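Next come the structures, one after another.
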Structure I
Amino acid sequence: MLKSSSVLLNRFFVLSLLCVSAISSVSATEINIIPFPQQLVAHQGQFVFSSKTRILCNHKQPEEVRLAQQFAAQLKLVSDLNLKIVDIIGADTSQAILFQKFENVENPEAYRLSISDKTIRIEASAGNGFFYGLQTLYQLLPSEIYAKKKTSCKNWSVPAVEISDSPRFSYRGVHLDVARHFFTVEFIKKYIDALAIHKINYFHWHLTDDQGWRIEIKQYPRLTEIGSKRDETLIGHYYGNFPQQYDGKSYSGFYTQAQAREIVSYAAQRFITVIPEIEMPGHAQAAIASYPYLSCTRDSTIKTATRWGIFKEVFCPRDTTFQFLENVLTEILAIFPSKYIHIGGDECPKDRWKTCADCQALIKREGLKDENELQSYFIHRIEKFLNSKGRQIIGWDEILDGGLAPNATVMSWRGTSGGIAAAKAAHDVIMTPGATCYFDRYQANPATEPLTIGGFLPLKAVYQYEPIPSELTDAEAKHILGAQANVWTEYIQNPENVEYMAFPRVSALAEVLWSSKETRNWDSFSKRMLTQFNRYRNLKINSSNAFFDVQYQTKITDENKLQITLSCDCPDAEIHYSIHGKTMHYTEPITLSETADITAIASIHGKQYGKKLNKTFIISKLTGLQYSQNLNNTWYDGGSKYALTDGIQGNTVVTNQWVGIGSGRDAEIIIDLKDSTAISRFSVGLLHATAMCVVYPSFLKLYGSINGTDYNLLCESQIPISNASEWEIIRPELTFTATNVRFLKLQLQSGGNCTMDSPDFKEGSKIFMDEISAW
């Protein structure tokens, strides 16, 4: 049962924008800091801010003075309290915030925060340590401290605590793709502010791709005159329509070098390093559209890409191309002081290189084995140039192909295998596996969420991620520098949606990267998130509220019944659900004996938050039964051995609940009903999605058997060809004379070759089905 009262929930109800009242003492579990400190001890008492409060710092240390001024200005904005900043030398320390040098600590990001009723003491060895101590102090204050104007809060106080803190990982990154969709300088600064309160210390800025070149390069003005623009943009999902639809609207945008420097400086003041990414050798079509000589074909008709995906037009490894890239990178180095420069290295098709005389001559001259080693040569050459300038490269894990550059850091995105291989080879690694670190995936019910690339990554899955693979030894694990969240923007068109996709998942990853593994606890984190949402509101961050949505999990019981568990990430929430016209308070899992529509919503103190769950669960004589299928290695399994009998129908948004077979093959499913059972009706859901080369089968046949050997035809049906351009579903229902069977065999005949003229679909069409039912 989900209970509904706690001190934390009362603090959460700043939703009504009332100030949190001061309390005389708290326990450590009531302190809502994210990421949570390494060590925290709560004491009796509190420090109350007043007009007499002063900030003491060393006036000979400009960073300390700047941070003191930032804090004083923000507190004055929201409270009208005017804190004087005084030189700490010889000053009275009562009723003061003290910045004190903490000499005996090697980690510049470490800090101590000591709060009593008389003083607040922040100790650190460097500016970033002081900054992180201040971020923790902000989070001990009422959430209104983050507001953009004067608030009604009157009680500006913090609890007495002793905190000793430092990050678990040195690299704590968040990424933003501005190539697919462009975002203003103002928003980039807001994004950086949001990262800073989470103690994120790297901002990976994806500046170039096939769909746009977003950074001014003075030596090559056509990169922004041509490469920053595209004629139009794909409408909807890449696989949503065939033929694909476009909006017919020109799209453009780029950052001047002055603007980029402004952002670098702004981030540096928040102790965030900006890492620029200039993609190479693939994802280069915008650059090639600007300067065709960079490609193997030198085709002047190539334009900046208008759809998403991978393109054959890549940088050609000629000397003229390397001269271009070195000149570009020279200007990039002058803007970005980061030790790391990201050079991409991912998703580089070798088609053009295979037919390019210059490339083949280079392979022969350098004694390379193939085009993979040619890519390695490309990366090595760029790395050598950047190393000569005192910089190091980061590349996506494809830079492992053909041999890793000597000093390269690998960003492992295709799962963890690339990171494991690199760490075992003594290379530094930043973990960013797509399944847990790609924040362009759905985080709630796809049917009610904004369009994304696909996949599913809820908040809890992010929080449970462990960056150090278990396959590594302790020595190898030291090469895991940290991890990074990636926000790719093919389907994220505006700042509000960036925020929606990034937050609160950034909060979860921030705690994974800062706090100790041993003390991480989902129950504690979820309670602290109640206050974090108030901070988002005051910061005007359009975070996702999926935290408050009702979620469902299904389970097949030992009796082959369908059991449904409802839950909500928000602690102290109550769930009410409706079934068969009756509304009830959820207290235990629901076991269904017949098909039912269930609606559910969570509430806190009677007020509803999040979206309502609406779901139909199908119960038939096949529910909960396992099945076998022909040619197992060519099947898409739907994520479960019960995917066809779990009572859940697929939808036209994502394919993860669909079971299918590819390569133009026929499908056959056999299911054992365990006992002789009379059936007279059968149904199966079928998906048509031409853009994915998923087409309806041409014919359906259902057979029955008592012994599993001798089958008789029960029914058959021809499936009409669909000309729909968008995804659609049919659920043919076949009736026949009631027959006793123990085994059912479903055969679906392939609809033939896909009509798409695309290299992605050379092997023929797919058949996708969801729930199979019999009565």
Structure II
Amino acid sequence: MKFSYNWLCELVDGLEAPAPALERLITMKTAECEGVEAVGEWLSSACAARVLSAEPIAGGHNLRAEVDAGQYGRKTVVCGAPNCRPGVVAAYVPVGKKTVQGVESDGMLASGAELGVNRDHTGILELDAAPGDPIPGCRPDFAIEVDNKSLTHRPDLWGHYGMAREVAAITGKRLKDPVNLSLVPSSPAPIQVSIEDLDLAPRYSALVIENVKVGPSPLWLQYRLEAVGLNPINNVVDVTNFVMAELAQPLHAFDADKLHGDTIYTRPARAGERIQLLDGETYELTPGDLVIADAAGPVALAGVMGGLESAISELTTRVVLESANFNAPTIRKTSVRHKLRTDASMRFEKAQDPENTVRGLARAAELLAIVAPGCRIVGGLADMRKPPAAPAPIALPLGWLIRKLGRSIAAEEVTAILRSLEFGVAESSPGVLTVSVPTWRATKDVSIKDDLVEEVGRMIGYDSITPAPPLIPSAVPPPSPERLFHRGVRAMAAAQGFNEVYNYSFISEPVAREFGFDPETLLRVANPISEEQSLLRPSLIPGLRKNLADNSRHFDSFRLFEIGREIHKQPEGLPKEIPHLAAAVFRRDDGRAGLMELKRAAEHLMPGCEVAAAAPRVFEHPARAAEIRWRGQLTGRLFELHPSLVEAGRAAVLDLDLAAVQTLAAQVEYRFKPIQRFPSSAFDLSVVAGLRTPVGDIQKKLAAHAGDGLVSIEFLRQYAGEPLAEGTQSVSFRLTVAAADRTLSSDEVSAIRSRIIDAMRGEGYELRV
């Protein structure tokens, strides 16, 4: 949003702060500014000059012009504009001498675009002035750029008058109101207005003006609009844009002779209605769109853009000026639906002040009388509105205000600040002010006493408040066992080379189906920000799979883990959230090593846990899926992702229910065991079993038969092939045995070994000894 420094100076009596200083004041006390840009710099030296002669230069289209430049004297200028001719008065700029096509050109005849007055670069700017006169109504200016995001809650600041009110309060100067409401006649209106739903359009006001002559605007009006980024079009449209930029009240002008009937309707669009707007495009309307209509149908998309059929043209002589107030969310949705972002829609979606509609018409009537001499208002004001509701007064205790601000401030200063911003202030009781909110701040801005603290704070300057920590009692929060447990799990995973990832708690319907979940059984997000995040995740694996896919494009091996919550829909009440650990090892190999790494990680959290084969889920490898049990309870799964879900390589995954693991870990009893004082003995055993026999089952049988003397059992290797029979494998283990009170003799160790061999053979196993 651009604000003209000259414009602000006209609205603030005696404003002396230069543009850069004013930009900083606005930033510190009102809204963030992005910079100051000089506008129309050449206007400081430009003047009117009469072309005395214009002769073609051989070999080109340029002319050698002799001009009378007033105080600059007679000059020779090379000009290529098609409207350069003897007798025309144009804009001359003394930019120095330059040789063009062998002719020395002293200065230049400038177009409106070159001067920054308008966007016309087709020819030199023609003037109705005497040689040497300055460009009428145009002088150098500065555009102060304000960040739009900082104005979102301040609809009044989308116009110069609102910003001038702030500047006047900041600098202590007097604000000048440009509106003369007496210009709006009180006689009966020649047209009627009808609003179908006053909640969608709280107010609609209109004036009819006749004897209008449409043509180019005077230079001062074109320049004023150009300085703030608006494109001059014609005198009628330019007046509506001027009022919008000054009062933050969008207006629209209809050609009265192109309207049908004597009533203007504001209503939702009917199903199947269409409208061709000023951009030349035709739009299909829905009942969610608000339209301005006549007896024949829509003539404008309310708050966004006018219709082409009722647009102002050079033949227009009668104008209906519209000044309305619309429901902000409705305009926003319409703008988004049709992908139309206009200067009007940006203001209407900020919740404009309904009291501003008639002020806008009064200002427009005054300006039209200047730029279209002879025009006159027919009848009076057509106006329909929702009954106004005065904003509720706000009680402001001064003691509370001082505590909130963090510095002392006198009641008189608070009153002066609020009154400078045009709040009404009265002392309702000792130490308590009653503040009435002006209508332009009551739409979606100031409604509670905390809002008033901000008004006072920004005006006294936040730099005047000494930073201090809050003077409130603080206490160490109670310990969170879950948080401490999760912190330990993170430390364990990181120590083993895993990198932590964080994923959104949302998945899409296609992803849910891909992983075997029925979307209808999952918790659906009421207002998802995208289709990819429409459901709450019932598992961490879909997010982890995406991490694997992204990283596998750049790395041949890596380890990832995430601690998050599965969210499960319940028949009643809130969903059930279960904390889980999902860890993955990716390698471009056969995947066996990754599974063993994750089994080892699980054993760090659950010493003595058991892994048993289980039926694979949809997203698990058909032959590599297992469940993990600890202390007799199911705590998770160890598996490899289905090959269809991994582009290249293998991904082993560990999925643990951390709530179950934490509960069981709290039940573990740790007992003192003295250090082994006597030497131990070890021997190897190789058991021949079927290829599909789980190694863990064999290990448990060996341990059971070894008895209490077993210190440890370690898996060594597997082998399949000759001389073993087809379909069998040899599984080798190292068993370590010892006694607590003596060193076992070789005969005792041999006896333990023989006992194990005999017991295993008794169960049908063959041992290679």
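A few notes on this one:
- Looking across I, II, the calculation of distance in nm of label points 7 Å out along Cα→Cβ at positions 83 and 691 that yields 9.2 traces back to II.
- Structure with the greatest value (metric mean count of other Cβ atoms within 10 Å over residues 243-250, set I, II): II
- Volume of the Cα convex hull per residue in Å³ - highest-scoring structure of I, II: II
- Computed 0.40 for FRET efficiency 1/(1 + (r/R0)^6) of positions 531 and 563 (r between Cβ atoms, R0 = 25 Å, to 0.05) - originating structure among I, II: II
- Each of I, II could give distance in nm of label points 7 Å out along Cα→Cβ at positions 283 and 699, but the derived value 4.7 comes from I.
Coordinate-derived values only; no laboratory data. All values reported here derive from a predicted model rather than from experimental measurement. Cβ atoms are built from the backbone, for glycine too; each structure is taken alone.
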